[in-house]
1. Taking 2.0 as the value of distance in nm of label points 7 Å out along Cα→Cβ at positions 190 and 230 derived from one of the structures shown (1, 2), identify that structure.
2. Tell me which structure, out of 1, 2, gives 16.6 once mean count of other Cβ atoms within 10 Å over residues 198-205 is calculated.
3. When Cα Rg over 2.2 N^0.38 Å is calculated, the result is 1.03; to which of the structures 1, 2 does this value belong?
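All of the numbers you see were taken from the coordinates with simple rules; none came from a lab. For clarity, every value in this text was computed on a predicted model and none was experimentally measured. Cβ atoms are built from the backbone, for glycine too; each structure is taken alone.
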Structure 1
Amino acid sequence: MKVKFWGVRGSIPVPLTNMQLQRKISSVIQRIKPEDLATPETRELFISKLPDHIFTTVGGNTTCVEVLLEDETVIIFDAGTGIRELGTSLLKQDKHIRHYHIFFSHFHWDHIQGLLFFSPQVYNPECSITFYSPVKNFKEILSNQMKLPYFPITIDEFRAKINYVTIPQEGVMLGDAKIACRPVYHPGGCFAYRITENNKSMIFSTDTELREADFLKNEKSIKFYENTDLLVMDSQYTLDEALEKYDWGHTSFSLGVEFASEWMVKKVVLFHHEPLYEDKKIYDILEKARWYANNLYSFSPEVILAREGLEIEV
């Protein structure tokens, strides 16, 4: 399976500001030497050596992650503003995908606010979209934010063939892939998802405040977490912030690494970034998380930073 990130921020979209862009440009200028500009090759070499926090951007869209299964089934986790970028990309690539499977972790605004802009897919009568959630009658929840006075278009104006599936306790099957879910701690409730396909597995666990119970080795936890190939994990806070914001429903990057190590997860992706953080701070967190993983535990997961456009093969 292939995983691609379209929205990685938490709480609210945060576009790059003029001041932030100017600081990036200033940082580049300060590093340039005359010899770096001598030839096209030296210029390319200079650019290739720039730190990621200068030359790239983490991105400002809210939660949306695409998973492409081996049979090319498209699974989408959450419909934050990143889903608009996904829809636009598919249109530009002229990919005639006709069926989409959208799984909702929960229904806070930053996880559903892009759904009306998943265009042209939701307005294309040739498309079929299946929505999934363990929450009963969740169609009503989605419909309530898509009506006057909140928005001029209602969910009933979607032209795609829409289906709603309440996920049973045993999970659902899509081809050879099994999608299981598990409740995680977050105000108002939230669910993590695990996809297993041909002995490969990934977990999507956004908006998760890890608690002591999540580390307990019971049968259900072992089956869901242990030896996972890829864990996309809420890591919105530093440890100090997590203590200060106890019960807010998010996890520190250090506890996320500890959790991945405890369950022998091969790769953990730091996700759902704090909207107040600039790229520099988020990349600093990545370095600290990698140090933490490599120095404090007998099992060290590979630590990856979620950024828009990142693709991972599982």
Structure 2
Amino acid sequence: MAPSLPSSPPLGPPPPRAVTYATRRSALALAQCRALVARLKAIHPSLETTELLVVTTGDRIQDRPLADLGGKGLFVKEIEEALMDGRARFAVHSIKDVPAALADGLTLACVPAREDPRDVLVAPVHGTLAALPPGARVGTSSLRRIVALKTARPDLDFVPCRGNVDTRLRKVDGGEFDAIVLARAGLIRLGLEGRATQVLSPEESLPAVGQGALGIECQTLDAEIRAWLAPLHDAETATCVAAERGVLAALAGDCKTPMAAYALRSGEHMHLRAFVANPDGSGRRDAERQVPWPAAEPEARDVGLEVGRALAG
């Protein structure tokens, strides 16, 4: 009898896929990116990931207000280059940093559920906007926030304040400012929401386009990554963000454009509010629309384009 051949070892599961994702290296960027990746790996347990830290133009230049730098995509250009040359398969952005037009061949494949989009005041001594004394120093480099808050308090002294969240908090704690203005979403993601002394309503400070929302970007033709990300996509958030980004596109907005746009679902309707002002903050113009809830993101974008064109006049 012929000797029996040794049996082959049993086949195991296919080896996990290794995927590199790109992110900025600030504490907030890392916190929101790693939380997103943890959710992705909970859905795809075999997925292995590597983190690519990218320093963007906006990160490198910290001694000037963003409006002085000009241009678009100050916090995404280098990350998009990493996607296009294959160093990363996807990237996690704060959508408010993403220009209306993406680089050719790239797409926002996933927009997860939005965190609170509102601005907050951190005023350790006075607490609220109304309680700040005339001439109080308010730290913010956002032209949008300056225009919005000057509507209620034209007597305040708005002073440029760059840096990451911890840096800005240290400055207000040290008395360099009487108050600073931050996005509540960022504080929540860093576990610092208790630092806010007042949550500002959209009527007081209309949020930036996409504020509180993340956008996961990848190559348009990368069907595998798009399929992996699909379970994290939130259609309601994506629809609202599409309308807001329509306003941005119509106004060709960048860091020199004081503008805001905020869409919200109200029952079976979408309510979109927006404003724009001249680069020096003068000539504020407001517009809003309430329309039946759009059936798809392109319809929402069209609503935003209409509102943006009305503002452009």
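1. Working: 1: 2.0; 2: 3.7.
The read-out comes from structure 1.
2. 2
3. Label of the source structure: 1.
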